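Heads up, there are several structures right after this.
Taken together, the values in this text are just the output of simple stated rules run on the coordinates, not laboratory data. Predicted, not measured: the structure shown is a model, and the values here were computed from it. Cβ atoms are built from the backbone, for glycine too; each structure is taken alone.
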Structure I
Amino acid sequence: MDKSTPLIVIDVQKAFFHPSWGKRNNHDAEENIADLIRYWRKHSRPIFFVQHVSDNPASLFYIKGEGVEFKGNCSPKSDEVTIRKKVNSAFIGTDLHQRITELDCKNVAISGLTTNHCVETTTRMAGNYGFNPILVEDACATFDRKGPDGKLHLAEDIHQMTIVNLHEEFAEIMTTGQLLQPTNFPG
């Protein structure tokens, strides 16, 4: 990866810590994301923090509510880019595509919440735009979900199936440890 490879941190917001979401997998995701952020900052690489927002006062992501705020050590600094979105893809209705294009980079590293929603959608679109996404699988998490038949699907199964769906066709899959190997960051 070259020095212009951005890290995209998707929706690590307080709303996802509301009990209504239920059980989730990968409780280490935020620490892995924080490790990625620290590395990118240390090496002065671009980071884009994506923030889901809603105009609906009943939404956990209400623009004036507490849930819209970033979570702890996964928060942007005042001089870092925050991209606000209202849909699953961080590319729709934002300038993310333009920002990445201006970096003239081959790859983008993607992390965040939730694996099977905004992370997956953004990863697919990044691939469709030709940005060669690297999805950092242990820097993502999701929640248990019920299917249309009422059957409960476990978060870890959903997470793994999303990774399988994206693998090779839409993204390269890596762990935080694999991505942060010095061989991935020459010079």
Structure II
Amino acid sequence: MIIETARPSDLSRLIRFRSDAAAWLACRGIDQWSSPFPEETIASSIQAGEVFLVKESENSEPAATVTLDEKTDPELWDLWTPKERDESALYVHKLTVDRRYAGRNLGGRILDWAGDRAARQGARWLRLDAWTTNTQLHRYYLGQGFEHLRTTTDPTEVSGWIAQRPARRAQHAFDDRTPPPAFESVAEGQ
């Protein structure tokens, strides 16, 4: 499988990833992503080069997507301690796997790719937040080596379960067609 940077022409597919996932979750009684996500926010992340697609081949439909950047969601800023905010980290957002690829550890491989990218960029941590009430997702991330740090007590914050794991080099087995991380040491880049 290949991983590549999303292009503006991928916006409709990225919107569909989210709506398909929301429908699947709703069938299981989970309200995650039940409100549409602003298209302009996704478009902005695409323009910034922060959205990635996983495909079986160059011309196939995307199997998964993830957004990876250097910032936590603004609503969660205060959930991270001042010390944690000062530490270098990359943040995983909107990790979504098409149901056709469920059960193949594709999400785990994407997290390994993200952790590898974070390590190559010099970050100490790979971080994420998860839907506060989605305990299945919490267990999944714990099984992927993330440590739960805390959960917000603010009843208006729906995605306030935060976790992190050390950024580390990993074998993810993707044909990585993304640009190199913003910072990669000369020794590692050779």
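Thinking of I, II, which structure, once helix-only ellipticity at 222 nm (-39500 (n - 2.57) for each DSSP H run of 4 or more, over all residues; to 500) is computed, gives back -7000?
Details: I: -7000; II: -9000.
Here the read-out was taken from I.
By the measure mean count of other Cβ atoms within 10 Å over residues 24-31, tell me the structure among I, II with the highest figure. Please report the intermediate quantities before stating the final value.
Working: I: 17.6; II: 12.5.
Structure I gives the largest value of mean count of other Cβ atoms within 10 Å over residues 24-31 among I, II.
Output the label of whichever structure in I, II has the greatest value of relative contact order in percent (Cα under 8 Å, 6 or more apart). Can you show the working numbers first?
Numbers: I: 27; II: 23.
Top value of relative contact order in percent (Cα under 8 Å, 6 or more apart) goes to structure I.
If volume of the Cα convex hull per residue in Å³, for residues 80-167 alone is computed to be 107, which of I, II is the source? Provide the component values of the computation, followed by the final result.
On the way: I: 107; II: 95.
Checking each candidate, the match is I.
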